[in-house]
Structure I
Amino acid sequence: MPPVKPMLAKPVKGIPEGQFYEPKWDGFRSIIFRDGNEVEIGSRNEKPMTRYFPEVVEAVLANFPERAVIDGEIVYADTAGNRLDFEVLQQRIHPADSRVRKLAAETPASFVAFDLLALGDEDLMGFPLEQRRARLEEALADAEPPIYLTRVTRDSALAQEWFEQFEGAGLDGLIAKDPAGVYQPDKRVLSKIKHERTADCVVAGYRLHKSGPDALGSLLLGLYTDEGVLAPVGVVGAFPMARRRELLTELQPLVTEIGGHPWDWAATLEGTPRKNETSRWNAGKDLSFVPLRPERVVEVRYDYLEGARFRHTAQFVRWRPDRDPESCTYAQLEQPVAFDLSEVLGG
C-alpha cells in the first residue's frame, strides 16, 4: 500500500449529534505500516518518523497483525503516568542515533490507534468508519501497552463528559466522525471540538515579519506570577498585513533597551539569540525580539496551558486599555481538574 496522508479535522462549535466521538489525543499523528518484519511510521507532513521511536516499532511488531496499516497518535505520558506531555514528546525528534536510543529508554512513547486502513491484502479505506472500527477492535483485541485502542462512543452526553474530564489528563478535546464516512486522505471531513478560553496578557515585545523589517510578525505575551515576575506565556501573530505595518508603527514609542526589561536574559534583535525559555516558541528559528515596555494589555483566545505556557499560538481578540498590566496574572486562567490518564487509556 503506498504512503497515505491522514484524514484531517476542521474546528466546530459544540458537539454535533449523530456521530462517533473520540478523545482528541495530543501527540504526533502517525499512520503506521507493518508488513511482516518491516515497520514504517509516517507523519502528517509525510516525513518518516520510524527512526525516532524504536520502542514503538518493537511494540508494533509485537501487537499489530502481520500486515496492516493503522492510523493513530504517538503520545507520551509523564513519569507518573497521569497526563500527556507533548513538550517531552517533541524532544524525541533528535538527529543523533545515540540520543534517540537514550530517549527511547528514558521517555518511551505509546501509540493510540483509532482507524484501520488496510488489513492483509484488503484496502479498507472505502469501507464505512463503523465497519473499520469493528475490524480495528478485532485486529487489536489482544494488544498490550504501549499499543492502545482509543475510546469511542455514540452517546453525545458521554462525549460531553469526556470533553470536560479528559482535559485534566492532557487531552485536547474531542473528534467527531461520521459513522458512515469513508477514509478521505488529506481532507478536512472530521470535526474537532476544542476548549477555548480567553486571557488578558501583557505585550512585552515583538518579532518582525518574515517579509521584511516594515511589518510586525508576532507579539510576545507575558503574565505575572505570584512573585510579581513577568513570565513569557506565548505569542499572538495572526494579523492582516496592513495591520502588521500599523502595529509596528504604533508600538515604536514603547520600544526599550533589553537592559532593565523583565526579559533582559533574552537576546535583542541585534544580538545573538541565546538558549533560553523563548526557544520553545519557535524551535530552530531566530529567537531575537524587540523589547517593549510592558504597558499594553491584549485579550487573546487560547485552548489550554502546557506547563506555564499556551500550548498553541494564541488568537487576538481585542486590546484592553482598561486593564492594568500588573493585574494580568496566572490567577485569571482556568485550571482543569486533574484526571488520571490511565482511566482514559484503559477505557
Structure II
Amino acid sequence: MGRRLNTHGSLKSTLAVITLMGGLACLGLLLFLLKGSPGSETKDVLIPRGLSLKAVSELLAKEGVVQHPVVFQNLLRFTRGNKKVRAGEFRFRVGANLLNALRVLYQSEPITHSITVPEGWNVRQIAALVQEKGLGKSERFVQLALSPNTPKKYQLLTPHLEGFLYPDTYLFSRVDGEEKILETMVNRFFQEYNSRFKSRIPASGMTLEKVVTLASIVEKETGKPEERPKIASVFFNRLKKGMRLQSDPTTIYGIENFNGNITKADLQRWTPYNTYTIPGLPPGPIASPGGDAIEAVLKPDSSEFLYFVSDNNGSHFFTKTYKDHLRLVRDYQIRRKK
C-alpha cells in the first residue's frame, strides 16, 4: 500500500499560516490607522450640515487633518459614520492618525463661541455682533427678527421681535444659524419672564408687549441703573395726564440710517415711533430691556415728576414743572453746546 498523506496536519499548517497572515494584515492595518506624528499644532474645521462621508473625508484631507481620504471614508462607513458624524466646528491635531480624527468626530464636543448681548441693544446691533463673531449673516438675522410673521410664532402682538432678544451671554456653534440664535434669545426672554414677571403683569394693567415696550424706553433713557424706577415713574405720570412721552430714543429708532445727530426737524417728523408726535406708547419695543428695566416698569417709584434732563455725567435732574425743566435744559444742554 502507498504512503498515507497526513492531510490533517497539512490543513492545520495551512490554517495556521492563514491565521498568521490574517493577524499580520490586521496588525498592519492597525499600525496604518495609528500612523501619525501629531505635534502641538491644532486645526479647527467646520463640518457643515448634510455633508456626505466622502465630502467629510475630502474636507479633512484638504485641511491637512487626514492624509488618506479614501481610507478614512471607508473607515467612517465601516464604523457607521453616517449615524455618528455631527455637524459642527471641531478641533483636530494636525498630523494625528486616522483613529484620532475619528475619535474627534464621534466623541468631542463641538466648539462654541461666546456672544454677549448688552442691555439696551437693538436688533441691528445684535445682528452686527452675530456677524462679527462669524455666527451668521447680519442681513439674514435682521430680516428674520424684523419680519412681521416671526412674532406670531411666539404669540406676540408686536410688529417684530425687537425687545424680546434677551440681553445675556450665550454660547453658539457656527452651524447653529440665525434662526436658532434668535429662537434661543427669545426662549431666554420667556424663561426670565415666566420666573420673574408673568404673575405680576395682570396687576400692572398692561399687556406683556406694552410692559416690554415701556421697559425698552426706560432702558435707553437710563444712565445710572438706580434711576430706572424714577424714570419709569416720569413716563407713567405723563401717560396718566395724557402727555406725550417725548423720548428721544424712540424718535431715533424711527429714523432710517440715523447719523447720530437728532434735529428739531426729526422731532417734528411723524413716524410710528416718534413720541413727540404720537400719543402714548410706540407700536413696539425699541431695544432689548434687561430684567431690571422690566422690574422698574412693574414697580416704578411714586413721584410727581414729569420731566428729566441729563446732567452730562450719566445721571439726570428730575422736575415737576415745565418752567424748571426749561431752566435745566438751558443750563445743562444749550449752554454746553455753545
Structure III
Amino acid sequence: MFRVFGVLLMIFWGVAASAQDPTFTQFYAAPLQLNPAFAGNYRGGLVAMNYRNQWPGLNQAYVTYAASYDQYVDKLNSGFGLSILADDAGRGILRTFNVSGVYSYQVKIADNFYARMGLEAGFINPTLDWNKLVFLDQIDPEFGFVGSTGAPIPSAEVQPENLSRFIFDAGMGLLLYSDRFFGGFSLKHINSPDMGFFDNPTTAIERGLPMRVSIHAGMEIMLSDIPQTREDPSIFISPSIMYLSQGPFNQWNAGALLNVHQVFGGLWYRQAGQNPDAIIFLLGARVDQFRIGYSYDFTISRLLGRSGGAHEVSFSIFFQNEEKFDINDCFQMFR
C-alpha cells in the first residue's frame, strides 16, 4: 500500500514541481523525437512506431508510445514529417499527448559535407485524472487510505478548474554530417509551454515546461567492403553519444550498435546527473523493408531490484523508391 502511495506521490510531485520529457533508448528508431532535422533522412517514406515501459516494477510508473511518418521531397531538397507522442504516468494519473509537424532543409557545405536544419511545431495536451490522486490529508495513520468506518477520506485540496489543456509547442534542430561522422543538437519547447493546471503558479518551472537541449554525435565504421543493398545491409559498427538536459535533469548515453547483414545489436551506458543509471542491451533484425528492435535498460542505480528496468520495442517500415540506395552518408543505423 505504501509503495503505491510512494509512486503516486512521486508522480504528483513531478507534475507540481518540474517536468521532463520521456526519452527513448532506441533513439535511432525514433529520430523525430530526437531531432526534427532527421525528417526526410530516408529517401523513401519512413513509418516509425515505438513503445516504452519504464519501471514496470513500480506499478508501471511510465508507459510511452510514439509514431511518426516522414518523407523526403527531392525537388524541394526538404523533408516533411508528422510526429505523435503519448505518455501515461501513474497508470492514467497524468496523460500527455503531443502532435507536431516537422520540416527540414538540407544544404551542401562542401564535398561530402552537409548541414540539415529542422523545425517542428504543434501542440501538447496534458490531462490530469484528479480522482486518482491521493493527498496526505486522505491517509489515516492507523487505517491507511480509509477512515475508521472504512469509507474513503475526502481531501481539502482544491481541484483545478481545467484538467485538460491544449498548448502550442515549438522546437528546432541542426545536423552536420559527412560519409563518416555526424553531430547535431536540438531544442525542444523553446517557447516553454505552460503545462500547469493551476491559474496562479508559484515557481518559474511551474509556469512553463523547461526547454530540452539534446546534443548527439556518432560515426560509422565499415567492417565489410561489400556494398549495401536493400536485401543485404552492410556490416558496420556505429559508436554514438547523446546528452540531454532539461531543467534540473540531465543524462548522457554512450555506446555502439553493430550491424551484421540483417541482424543488429548494441550496448550502451546511461548516466543521470552524477549517478550511474542503466546498462542498455539491444537486439533487432531487418527483413526487407521492415525493422524491429527490442532493448532492455538494466537498472544499476539505487532502484536496482525494485524498478524492473525498462522494456522498449521499436518497429519501422521503410517504403521503397526508385532512387539508388547507396546514399553517401553515415546514417545506416537510422535506416
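Thinking of I, II, III, which structure, once FRET efficiency 1/(1 + (r/R0)^6) of positions 67 and 115 (r between Cβ atoms, R0 = 25 Å, to 0.05) is computed, gives back 0.35?
III
Given structures I, II, III, which gives the highest value for distance in nm of label points 7 Å out along Cα→Cβ at positions 83 and 243?
Ranking I, II, III on distance in nm of label points 7 Å out along Cα→Cβ at positions 83 and 243, first place is II.
As an exercise: helix-only ellipticity at 222 nm (-39500 (n - 2.57) for each DSSP H run of 4 or more, over all residues; to 500), calculated from one structure in I, II, III, equals -5000. Which structure is it? Can you show the working numbers first?
Details: I: -5000; II: -13500; III: -2000.
Only one of I, II, III returns -5000 for helix-only ellipticity at 222 nm (-39500 (n - 2.57) for each DSSP H run of 4 or more, over all residues; to 500), namely I.
When FRET efficiency 1/(1 + (r/R0)^6) of positions 91 and 251 (r between Cβ atoms, R0 = 35 Å, to 0.05) is calculated, the result is 0.90; to which of the structures I, II, III does this value belong?
Derived from III, not from the others.
Any read-out appearing in this document is the output of simple, stated calculations on the displayed coordinates, not a laboratory observation. Remember, it's a predicted structure, so these values are computed and weren't measured experimentally. Cβ atoms are built from the backbone, for glycine too; each structure is taken alone.
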